[in-house]
Structure 1
């Protein structure tokens, strides 16, 4: 398995380790419930150095990105971040990603760890514009510091005014004495905070500085288990569960990152325009269980008569409220708030309610 600059630290701290996307990663430390609530109420730090990073540079960078991504990259100014996806040419999604406009002709793509090789091959295969591509995944480490106390804590370690960085924007500056750190007001938890990108050799220095500054804030290391429950509570999609090569961005509720603007001839545009005009047959919804039960990936979703109308893509028991929550695809007729659906769990149809 691959390691990150923090793997030995996780092991020394007693984390439960497991393979994820080819990396030896911490799944939990003190338990998913405790870690989830730590991030929701205070501040926690995630090692997300397994994520992939590609630089896209040169005068052809923008034309290339306009073709392979669904969102309108031309709207990005330097210092801004954009959520997007890579349409696969067959109506599905190669991956979802975030795009950073680092300089006028230099962009950073951050892709899912499990898709690095696939995405890299896809970008190179479709780079007929001649943009300069560089896979920097092994030369960049990343920590996500998330929670309502994150900004106040991080401010102790940088002269950059973090309060001046809007959501989905970033600055490059000194952090914990380390130069050229990307300080990005983004995250995968819904709890607020920043994602920090830096050279792997600076990893231990950054980690130690964070936990020294975090003593007054109750900072804890957080594993991938709580990362999943936090993103699900917020309703963020997980590639491989809620979106994949068989789901269109319009079915997944990602029409807001699918821009049919003039001059943007992106992959799958004709198909997606037709799908938008005709309407989709299924939609991804978020739902809450009305009885104590946990919906699991792959469970059938049925109507009142027991007829299958979809399937669960993600589910968990929400720490704190002990409510079962999930996401799944259902027939469009059931894809509206307060619709009553049922999840088939061990030969029982457990009622649930679609929510925003």
Structure 2
């Protein structure tokens, strides 16, 4: 039996030296936490923290057919992009589900960067390549870039010391290429997966350590700290952000997942008629948020039941929310149970524990 060696990021040795607990994640060895999850979570919500998310994938699409290929394969309308604009989107598959969710960066009319989930790099690359009838030049730069997510309300103040770019003037979901910490051509992106504000910084691997050190020096006055994937998960869940492999997958439609806002029928895309019909005629299940009323923490794949004990769905994500001090989760339920205020029951260790459907985001 072959065992595949885990990949490392350019900063792996640094994380180990900082005492991070390293775990296998999406084919990489990644820091899940450094000190303590609640402390790291609260640091990002209230001040500023730094994640190494260099495992994410980056694909360049270039040429006259780039936009047309993106329009054909993504659910959102990329024709609305302008230079320096980022768009959240997904890649619908040919069976009614989702290949992946991703970010689309427009550098110019004929040059785009797609940022995809680490666990789906090969799958996405093969999917896009197999549909590239437009002769678009494709470059998989995933192994060339490191990505630091500097997140939290003090991220702008900390990073502003390192660049002449006016970070405070950058709108959410825009980016620019500029100098940062004496490094040229850093992609400075006003995006993130925490809902706490901040930036994601794309830099060549050779410069990752220099950028990391500069960011920590600039953020020292805000008690900046490294943050692991554990807190990344609790932060995104409080904001109701979907995680591929949990809340969306090859079987879920973006319409069922509450992602109608990134599913634009002003154009045709892969299986668009199918998703349009779901939008117009309704879906049999919906992704909802819920909070626990009884004590217990919901986890992925736990069964959701109604008061009569009938199975009505399944938990996709769940945690104890550090910001709210209560257990929250997301899951798919049959549509009649999807309204906020509906009482549901989560089966935890053979007990039916009471929960209530709530609006997302939780925070």
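Here volume of the Cα convex hull per residue in Å³ was derived from just one of the structures 1, 2, and that gives 151; the source is 2.
From 1, 2, which structure was distance in nm of label points 7 Å out along Cα→Cβ at positions 27 and 123 = 1.1 calculated on? Could you put the intermediate results ahead of the total?
Details: 1: 3.1; 2: 1.1.
Corresponding structure: 2.
For which of the structures 1, 2 does the calculation of distance in nm of label points 7 Å out along Cα→Cβ at positions 139 and 331 return 5.4?
The value was obtained from structure 1.
Looking at structures 1, 2, which one was mean count of other Cβ atoms within 10 Å over residues 35-42 calculated from, given that it came out as 21.5? The correct label is 1. Between structures 1, 2, the greatest calculated value of FRET efficiency 1/(1 + (r/R0)^6) of positions 219 and 323 (r between Cβ atoms, R0 = 25 Å, to 0.05) is seen in 2.
If you line up 1, 2 by mean count of other Cβ atoms within 10 Å over residues 75-82, the top spot, with the largest value, goes to 2. Taking mean count of other Cβ atoms within 10 Å over residues 19-26 as the measure, the highest value among 1, 2 is held by 1.
A short reminder: the numbers here are calculations on the coordinates, not readings from a lab. Given the structure is predicted, the values throughout are model-derived calculations rather than measurements. Cβ atoms are built from the backbone, for glycine too; each structure is taken alone.
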